[in-house]
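Once you scroll down, you'll see the structures, which are given as structure tokens.
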Structure I
Amino acid sequence: MSFRLPIYRAPDFTEDVFVRAPDVRTVAARQDGVAPEGFHATSMYPEYFKIRGEWRLIEGTRMDCVPVLRSDGSLKATEFRRLKTGDHVIVGRNDDGSEGIYLYTKGFVCDDGDASTDSFAFRSGRSRETSFASDYERLVSLLRHDAYHGHIIWVLGPAVVFDEESRNAMEYIVENGYCHAVFGGNAVATHDLEAAMFGTALGQNIKTGENVPGGHYNHLKLLNRAARAGSAKEMIAEYELDGGLVCTCQKNDVPLVLAGSIRDDGPLPEVVRNTGEVQDIMRKHTSRATMVVCLGTQLHSIATGNLTPSYTVVDGRVRPVFIYAVDISEFALNKLRDRGSLEVTTIVSNIQDFLFKVVQLLMK
């Protein structure tokens, strides 16, 4: 399947309703971290603001921020915690253009020439009975395109590294340029390194799935060695570990962003435990993302979805951000879709089977 980006059709701002619309109003924040009453909240969709008679698209946005008009005339979608006293916050509760704010959901034109809110060919009613063959083909064509023309983020749960072949599949994906950043938690990195060092993940042999005597101790031993070395990177060098997700990311300079959790063992020294700090790191990638693939991790997927807009601007061209979520649980996928934070193609599948299929298609 050859891939073509949907065409973005901007609003016609010569229409009378836009010409007559006022410029946006701003009110200066009077306290750090606090927006003025009547603030506008951003969404994941393209939003335009009328400034000095010109309708301008906000770039690098995300949901649940406030738009700030900066001194140089640029727009910035700003988290509440990052607001500073004196910031000029755009106010207005109507996004139909009447207050100089316009939310636009029909910009991407499908192959048949139709522009709609279902613009990226995402469908409802996804279940275990659904045929996902065309979704796999489209996903692989996207990976091939965005490997050279985009920024691909993989959001991974630990199921990815519980099996030798799925670890090998992720290794192939990273090594061949189909991944530009990885998001996860302590578990995915810890059990991947456990597999590299002991051949187990959560104490089970990654080839046979059999419980290894005393295997439940392995990930704790791994974490202790990483702490002694000072970092996972130093431990990898000390024990000459190779293969799998973490080692391959390190070898190929692919950022591995690990967000801390209240449940973490250890955790690895690389895990960022401050939620605001790790959100900032993740957003550096989601603001550039053209494609996001979430595998077997409900909370990390929702977090990433909250940070990811439905569009991005590449070389002056507005294009969609494609988001896929894969899980064996229909409940987890439906919960993700119901968040309202992202438009997502969902695939019901065992994570290992999904990765086998994707790599098989990529290698054709």
Structure II
Amino acid sequence: MTKKILVVDDSALMRRVLCDIINSDKRFQVVARATNGLEAFDLLSRNTYDAVVLDVNMPKMNGLQLLEELRKYKIPAKVMMASTDTREGAKTTLDALELGAMDFIHKPDNALDCRVDSFKEDMLRTLDVVANSNPPVFETREKVIADRRTTIKMVDIVKKHAVKVPGSKIVALASSTGGPKALQSVIPKLPAELDAPVLVVQHMPKGFTASLAERLNDMSQVTVKEAQEGEELKKGTVYIAMGGKHMNVKNNNGKYTIHLSDEPNREGVKPCANYMYESLMESRFDTIVCVVMTGMGADGTEGIKNLETKKKVHVIAQDQNTSTVYGMPKSVVTAGLSDQVVPLDQIAQEVILHVGLNDQ
């Protein structure tokens, strides 16, 4: 069935170009257009679309303000940001993802440059993912507070009653579309005394991962940082793979350090979780907890499959209902690699239970 698309952009030329690109693909049809967020909000209040292509800078109501209104009134639109603001390192992009946008592409400044094949392919591929994703779930302030209380209770339970998890441990997490928002439901719930370092491969372009790490660090008890070459892994610290680089782990005289590499794209992405998992094959960690969360494609499956031939692995997959895109976790489950399939809000507690705390 053809997906119905709403295009929101204040430039008449840009609207026409974007609509032409979308309508050139038989999977999609632009059924409505808006010149600003106010018009778009009116349309979204009265109609349902399979996806929304949204600009940021517009008069009367900009793209971020529209996302705020959709969140306020709990209108579950599936939004793809397409703006000249969604460029390398732009805070705007992370703001949009946090407010409920599913994914983003960088729109060229000149509408004529949108006709380049690489942009068309990227836009249509991303639009397909967004149109087939689950609608956003808006968390209330009460839910966030409840989650924090649950984490505190979980830490208390583990300290008092859980059997200490022996040996050295590491957590390796992979996510893609929907990941930046999903990570906010996992990383801030991890306690500072977590008895393991955490590696994260989130599919993002160069320039975005430092901002993502900074934002997560401000929300979390654990330290969150963008991984740097040669950095030694420490417990209670989360290392996010740098966009445009693959992240591997090396054993340097008994100390595990980050190695960033320029190996080829794999699964069409860089960083790729498969490389991260496979780099742990010759490590001496006694327990490796692999977490595969929302995202399109199958990144993580091959790497975990190879890792399991050498190491003891516990695999946690995010369930379908809470995944924005049930691609990566589905691939792991279908391959028979998952030990647990859990909702997003339970992932952190399962990680805590399987690696323990360093002061038990």
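Ranked on FRET efficiency 1/(1 + (r/R0)^6) of positions 17 and 321 (r between Cβ atoms, R0 = 30 Å, to 0.05), which label among I, II comes first with the largest value?
Numbers: I: 0.60; II: 0.25.
Max of FRET efficiency 1/(1 + (r/R0)^6) of positions 17 and 321 (r between Cβ atoms, R0 = 30 Å, to 0.05): I.
When you work out volume of the Cα convex hull per residue in Å³ for each of the structures I, II, which one comes out largest?
On the way: I: 151; II: 127.
Checked I, II; max of volume of the Cα convex hull per residue in Å³ sits with I.
Can you rank I, II by mean count of other Cβ atoms within 10 Å over residues 33-40 and just name the one with the largest value?
Details: I: 16.2; II: 21.4.
Result for mean count of other Cβ atoms within 10 Å over residues 33-40 over I, II: largest is II.
Have a look at I, II and say which one yields 1.9 for distance in nm of label points 7 Å out along Cα→Cβ at positions 241 and 329, as calculated.
On the way: I: 2.7; II: 1.9.
Working through the options, I get structure II.
Computing distance in nm of label points 7 Å out along Cα→Cβ at positions 97 and 345 gives 2.3 for which of I, II?
This figure was derived from II.
Once relative contact order in percent (Cα under 8 Å, 6 or more apart) is calculated for every structure in I, II, which label goes with the largest value? Please report the intermediate quantities before stating the final value.
Working: I: 18; II: 14.
Answer by largest value of relative contact order in percent (Cα under 8 Å, 6 or more apart): I.
Tell me which structure, out of I, II, gives 11.5 once mean count of other Cβ atoms within 10 Å over residues 9-16 is calculated.
Details: I: 11.5; II: 17.1.
Label of the source structure: I.
Given structures I, II, which gives the highest value for distance in nm of label points 7 Å out along Cα→Cβ at positions 49 and 257?
On the way: I: 2.2; II: 5.0.
Greatest value across I, II: structure II.
Bear in mind these aren't lab numbers, they're just calculated from the coordinates by the rules spelled out. Only a predicted model underlies this, so the values are computations on that prediction, with no experimental measurement involved. Cβ atoms are built from the backbone, for glycine too; each structure is taken alone.
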